[in-house]
Structure P
Amino acid sequence: MYFKQDDIDKLLDNLRIEEVVGEFIELKKVGSSYRGLCPFHADTNPSFYVNPEKKICKCFVCGSGGNAINFYSKIKNISYMEAIKELSKKYRINIKEYNNTNVNENYEKFYQIMEDSHNFFMEKIFSQDSRGALEYLSNRGLDTSLIKEHQLGYAPPKWSELYELLNNKGYDNEDLLALGLIKKSEEGRIYDAFRNRIIFPIFSPSGRIIAFGGRTLEKDNSVPKYINSPDTPIFKKGKNIYGIERAINIKNKNYSILMEGYMDVLSANIFGFDTSIAPLGTALTEEQAQLIKRYSSNILLSFDMDKAGISATERASFILKSQGFNIRVLQFEGSKDPDEFLKKNGRESFLKVVENSLEIFDFLFKLYSSEYDLKNNVMAKQNFVERFKEFFSNVENELEKEMYLKNLSEKIDINID
């Protein structure tokens, strides 16, 4: 059996997570959340929190949690798909079940391998080997509770520690290779793909582990600073978004904040901006835009303020406009990226940046006009208008296009025709 993502989203939208969790542990209301003893470790001081608004649960000691399906699957010791089936019947939420196939049986196996790997990385983040990782994260503003909350991990420097664990669990080398967890040298030697790296888990919209990002702790400049899982049977880099597991927040608040990297997203969440997401080491794709659009068509672009970041903002705006998004652009002064700005200036200053954000047309006008002499040079004005060609070609709404054209016409004093 398997279920389409839209039906999984429907189930999560309609489940009351406090009701699902409350069947198994006694919960007490604390403010807008609930708290109880964690059922996944020997808990004596209630450390398991349930947040009905965000529809998530979390233990701040052992790190267990997720959405209602994740919780039900783990506490009943059943597969994710079985949890979906049971919960939909239990709470009478009508979703369609599709017949099983070998492909989907393999998918379940792949998800289990990724979950076991994630648990390994999360355990290692607090091991003796991880001092450098903890120092780095501490310097970036993440303490122990935040590391656990965001389920960060650490890949130790040994060549094959993860492989040995997964091999002992009986997983096939071909599956581990397919998931990008291991590599094989020309001589046939097998070794871990992630070594001496901070691990950022990448989730599907329904909260399942599908990939990893790794930030190196090596001082060697020849080692890539960041690496991501390659495309695998359950992960396509150009179709997934970092932070999309919190899509319920985007849906509830009706906007997302698109940032460049993992640390930008984590910093934003620490300061309460929990609709933050990021592409996965690539320029934004049409498929990623379509995924975000499922939850809201309002988006704030919050990329770095360097030349590459401004170029990425321009390219992303064309793709987003082609999908019908309402776009505003955040601009930071005195900081290279949102992460640095938040740490230097805090939440209230970031909110002011949001208030002063530019609608995408105004941002592009400001950007392009800085490159041309529009007062005295006719050719410059013509070239300036040409710069807008790609933007206008991606505006699908005719009324919106007419309004933009009128605005451009008035600003540069050229007849709209």
Structure Q
Amino acid sequence: MLNLEDRDYFSDYEILKDPYQFFEAVRQHGPVYRPEGKDYLIVTGFAETVEVLNNNHDFSAIIGLAGAAAPLPFEPHGSDITEQVEAHRPSILGGDLVVNLDDMPHTQMRSLVNRLFTPSRLKANEQFISDYSDELVRNAVANGGVELIKQISTPFVTLVIADLLGVPSDDREFFMKTIEAAPPPGSLNSDENDFSGENHPMVVLGGYFARYIMERQQSPRDDILSELAHATYADGTAPRFQDLIALSVFMFGAGQDTSAKLLGNAMRYIIDQPGLQDALRRDPSLIPAMLEEVLRLEGSTKQTARLARRDTRIGDLDVPAGTRVLVALAAANRDERRWPDPQEFDLNRPKLREHVAFGRGKHVCAGAPLARVEVRIILEKFLKYTSAIELDEVKHGPRGNRNLDFEASFIIRGLSELHLKITPSADFGI
């Protein structure tokens, strides 16, 4: 019988439901470990994770979506395989997406993203976030309960990013249904990770974004899609049209996924952490700190992956070019060498925002500011309009023995459903 640390992270559903015990078993072998019979490394140490994510010279992000277990479409040879990586980029899942790009192509695409998700633009979007979250939460409270993930999280974050990008109102319901039906990134069903099929939700949405960008090129509006349609790089050159489509689809998909999972994970802690929801009602200014601790303990992204493109090192370990690396963000955020009592929820934990739930370095999540804003605002509404929020014990079992189901993804940490029972507050009728 295999030891826990040598079971297959990428296909074992029990590990999917609770990756933390698996990562702790891996950690017992040190901050970097090669599982028995596997040809990839797992990094669980916080310092080592930051080291890998910051080392863009030696590590390529090209396997970020494919994962460390996916075989390469070529046989690496030599101490520097950079040219081989680029020659085979079209053959690797999501190789042309900004999350998987390296060097100048990544710098150019990321420069566009950074100009779009600015504090001023997010501030301008806050009124839509506030109004829409108010409507959703009031309906849930009036009904005495709600299934949070499908009835609130998905439509909420989908329409927020649609509004921010400039998706026309008439298309937004279709977008919501498409996203709800889409498989999560890193699905355990490998067939769902093939983005090339014409019926894949991301391909379908790509057709819509192509039309939007062409329309904005002719008739600009005050939205992100118009800025993309007329964007240039620092050297004055214009992005390729297909790159703009890929970037638009990625921003839409990534922009809703992280936030939706964060809302569900945060709500679970608010309910099950003794005294937490009452403390947050008394002082809503604690919500940002609560979100950071939830991100550390239960971030929306469990892991990412890197490919060593040059002979390099991680800590004291030599890593040959061609080595695939699973970077366990969820484990790094529970590394006791960095976080005292790492398994405990601590609202007053020092330097909370130093977690790596959103990654680190050049590929740090561009949508992190949006996720923090929209989830904070809707939680403020939930806490204002309720006097108590509980999990439905018929669906999820009693406190201390919960029955929770997580999406079948090796990348995403998110609940597939969360049924709430809600008691209104005195403020609800105002």
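Please treat every number below as a calculation from the coordinates, not as lab data. Being a predicted model, the structure only gives us computed values, none of them experimental. Cβ atoms are built from the backbone, for glycine too; each structure is taken alone.
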If semi-axes √(5λ) of the Cα gyration tensor in Å is calculated for P, Q, the one returning 40, 26, 22 is structure P
The value 14, 42, 31, 11, 3, 0 for P(r) over Cα pairs in 10 Å bins from 0, in percent, for residues 179-282 alone, derived from one of P, Q, belongs to structure P
Re relative contact order in percent (Cα under 8 Å, 6 or more apart): value 26 computed from one entry in P, Q; matching entry is structure Q
Ranked by distance in nm of label points 7 Å out along Cα→Cβ at positions 99 and 123, the structure on top of P, Q with the greatest value is P
Ranked by FRET efficiency 1/(1 + (r/R0)^6) of positions 115 and 339 (r between Cβ atoms, R0 = 35 Å, to 0.05), the structure on top of P, Q with the greatest value is P
Re FRET efficiency 1/(1 + (r/R0)^6) of positions 83 and 347 (r between Cβ atoms, R0 = 41 Å, to 0.05): value 0.25 computed from one entry in P, Q; matching entry is structure Q
